[in-house]
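Read through the structures below before going on.
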Structure P
Amino acid sequence: MTDPTTDPQFLRDPYPAYAAMRSACPVQLMSTGSGHSGYLVTGYAQAREALSDARLSKDTAAFFADKGSRRDLHPAVAHNMLASDPPRHTRLRKLVTKAFTTGAVAEMRPFITGVTDELLDRWPKGEVDLIAALALPLPVIVICELLGVPEEEQARVQRWSGELFAAGKPEVIDAASHAMADYMAGLIEAKRTRPGNSLLDRLVSARDGDDRLSEEELVSLAILLLVAGHETTTHFIGNAVLALLRHPDQMDRLRRNPEAVTTALDELLRFDSPVSTATFRFATQACTLGGTEIPAGAPVLIALGAANRDPLRFSSPDRLALDRGAAAHLGFGHGIHRCVGAPLAKAEAEIALRAILLRFPGIRLAVPPDQLEWRRTRLIRGLAALPVRV
């Protein structure tokens with residue numbers, strides 16, 4: 001099969017195509033327009049198995065070492081924690097987890113609430129782009145606060161982060177990777193000179209016995225946490241609001257019981273996951289997945305969005321049911337690479353959704369759903385803009 005992400009209709013609504021692929025075969029060979037090929041996983045059971053299969057490596061440096069790539073991606077971006085295997089991944093994640101705890105997220109809730117209220121206070125009466133006016137700035141401000149990025153420098157950091165996802169523009173991505181890495185290296189040096197209490201300060205001093213993060217690892221983790229800390233949360237919020245606007249009965253249910261937002265988050269993540277496809281993997285040895293033989297060296301792409309709509313795991317998967325109990329969704333991944341920032345993402349989405357429901361009871365889409373513009377990227381599923389009327 002050919003790559004469906006080149007089809008505008010797929011970007012608007014990938015789920016019918018995912019259903020057809022999954023029905024034909026939950027693991028199948030896919031070719032791209034550039035002449036490359038890989039195996040696409042669309043079934044839930046197969047995706048969950050693949051996400052925790054040690055034979056599927058995430059070490060992209062090893063995969064591309066002999067491919068003669070002409071790219072100029074900064075090593076701190078190309079060789080981040082997500083693009084590594086144990087034991088390196090285990091070591092890095094252990095050091096990060098010591099500084100990035102659920103307790104730290106709990107301490108951030110008043111700050112997140114304050115930022116949310118301040119952003120919503122600026123909304124004009126009439127039409128507003130929810131992405132630009134809330135879903136994007138909220139997680140950017142929060143993760144920059146956590147990392148200790150000064151307010152006056154956050155706009156630049158946000159721009160570089162967005163450029164790292166510039167589909168079809170490798171030169172833009174590469175330039176952004178160097179700009180971001182240079183900036184983070186300078187910020188880390190400033191933290192050493194003038195220590196504070198930010199997450200980045202804690203990473204600078206994080207240790208596991210005599211082991212500590214190297215300079216390149218610090219820069220890499222800072223970039224990963226910043227980019228992953230807002231890109232996915234932005235589209236978590238945007239996709240969730242759109243789902244509720246298109247299901248007014250479910251929105252009314254939450255408005256009558258705002259505390260239920262907390263338990264509704266998993267279903268909203270399952271229904272329209274902001275991470276459409278998990279990051280790159282390849283088979284280190286020949287293996288069988290879902291009855292399909294995968295040769296050694298073959299790339300494997302795991303479609304989390306497709307897996308979350310698998311009827312063999314979730315009954316009536318195309319129906320939004322906030323009382324479903326969808327904690328088994330794969331929106332945050334699974335296994336050793338499950339999103340370390342999941343508690344923060346949930347806290348931000350919960351606070352933002354509850355505030356919208358309470359403050360804007362008449363909120364509605366300002367354009368027909370088929371006029372919404374979706375971002376052109378295989379990894380992220382998210383809106384370029386979400387015009388609403390309040």
Structure Q
Amino acid sequence: MPVFLHALRGVLPETAYAQARIRDVIRAQPELDRLGQRLTTSIFNNAGIETRHSVVPDFGPQGAGLFYDPQTERMLTPSTGVRNAYYVEHATPLFLAAARAALAASPHLKAADITHVVTVSCTGFYAPGPEYAIVRGLGLSPQTQRFHLGFMGCYAAFPALRMARAFCEADPDAVVLVVCAELCTIHMHSVNDPDTLIANSVFADGAAGVIVSARTPAAGTPALRMDGFGTTLTPEGVGEKEMAWTVGDQGYDMVLSTYVPEIIEANIGPVLTDLLTHDRGLAGAASAQVQRWAIHPGGRQILDRVQGALELSDGQLAPSREVLRRAGNMSSATVLFILQDVLAQGTDGERVAALAFGPGLTVESGLFTICSGLD
């Protein structure tokens with residue numbers, strides 16, 4: 001029984017910053033020595049990002065806030081508890097906005113049809129959580145089944161989609177609302193550590209919603225058929241310390257080593273081979289047999305390495321690079337933004353491969369087919 005992704009929709013916070021603005025703020029902090037200042041300039045300028053959105057307005061003209069004092073031009077150091085309280089206040093509206101956007105884009109599915117809600121986030125915690133807020137905020141049935149995937153990182157949309165697919169395969173009447181929302185910028189802080197400087201240069205805020213159902217796509221509303229998923233860990237001891245996400249005293253501490261692109265490049269071939277075995281017609285085929293690609297842009301170098309290793313064209317990487325350019329790395333929500341663009345640009349019958357990377361080092365993948373509405 002085929003299961004489909006309907007109505008992919010991404011939502012961004014209102015506040016947007018030019019990459020150069022955040023670069024200059026970070027570079028001006030007194031904690032940075034000369035090497036840190038030079039690294040900041042180089043890392044930010046080569047990130048492949050022009051604009052990032054944030055729930056934090058403090059770096060604009062409105063005046064002092066929790067995270068930045070424009071009078072002293074100093075970044076402030078709120079505790080992890082204060083940052084998490086800010087997350088609770090600002091994540092809930094973003095989750096709801098993405099959920100409503102997905103429903104509005106799917107005219108043949110209504111709020112009353114939703115049987116399950118799955119939410120995803122690694123940038124904050126609260127209970128009752130965002131899945132509860134969606135049920136209440138959208139007026140869903142109190143019997144709606146609720147699930148939350150937390151602290152998994154940039155690849156977490158894939159476990160959520162696999163979960164949703166399993167629900168639909170077990171119950172053909174199931175309609176699952178999946179929403180990823182990340183507020184990465186509330187954890188930005190200033191230190192000389194290169195890993196932190198890299199994280200400061202790429203991470204942004206955003207949310208994305210999608211409806212998963214076995215219902216045939218409605219006419220005029222293309223969808224993605226879910227053909228198969230894969231998951232793998234890089235060999236033991238490789239990557240475990242190169243990409244990590246831990247709770248610190250001043251927010252969450254991200255480890256994003258400069259070796260990550262090399263590790264991904266060295267291990268991506270077998271991942272693709274395993275993914276393509278989900279389709280007999282593609283088993284053993286090269287990447288050229290897949291027309292469309294959605295590669296999570298953990299950073300520009302990751303895209304460069306994956307493109308080279310899989311021999312993908314510039315056109316195939318264009319959606320991933322464009323999302324990185326205009327919105328940065330929004331952790332788990334990012335790949336859904338890319339899939340939304342791929343679906344809008346693609347044609348009926350084209351195959352789509354998607355990849356995302358996260359702590360571990362974990363590689364998650366998905367294989368899809370673009371399907372035109374058939375009702």
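Values quoted throughout were computed directly from the atomic coordinates according to the rules given, and no laboratory measurement underlies them. Everything numeric in this text was worked out from a predicted model, so none of it was measured. Cβ atoms are built from the backbone, for glycine too; each structure is taken alone.
Structures P, Q were compared on FRET efficiency 1/(1 + (r/R0)^6) of positions 20 and 148 (r between Cβ atoms, R0 = 35 Å, to 0.05), and the highest value belongs to Q.
Computed over structures P, Q, distance in nm of label points 7 Å out along Cα→Cβ at positions 76 and 108 reaches its largest value in Q. Thinking of P, Q, which structure, once percent of Cα pairs over 30 Å apart, for residues 60-251 alone is computed, gives back 26? Traced to structure P. With helix-only ellipticity at 222 nm (-39500 (n - 2.57) for each DSSP H run of 4 or more, over all residues; to 500) coming out at -15000, pick the structure among P, Q it was computed from. It traces back to P. One of P, Q was used to compute mean count of other Cβ atoms within 10 Å over residues 156-163, and the answer was 23.2. Which one was it? Computed on structure Q.
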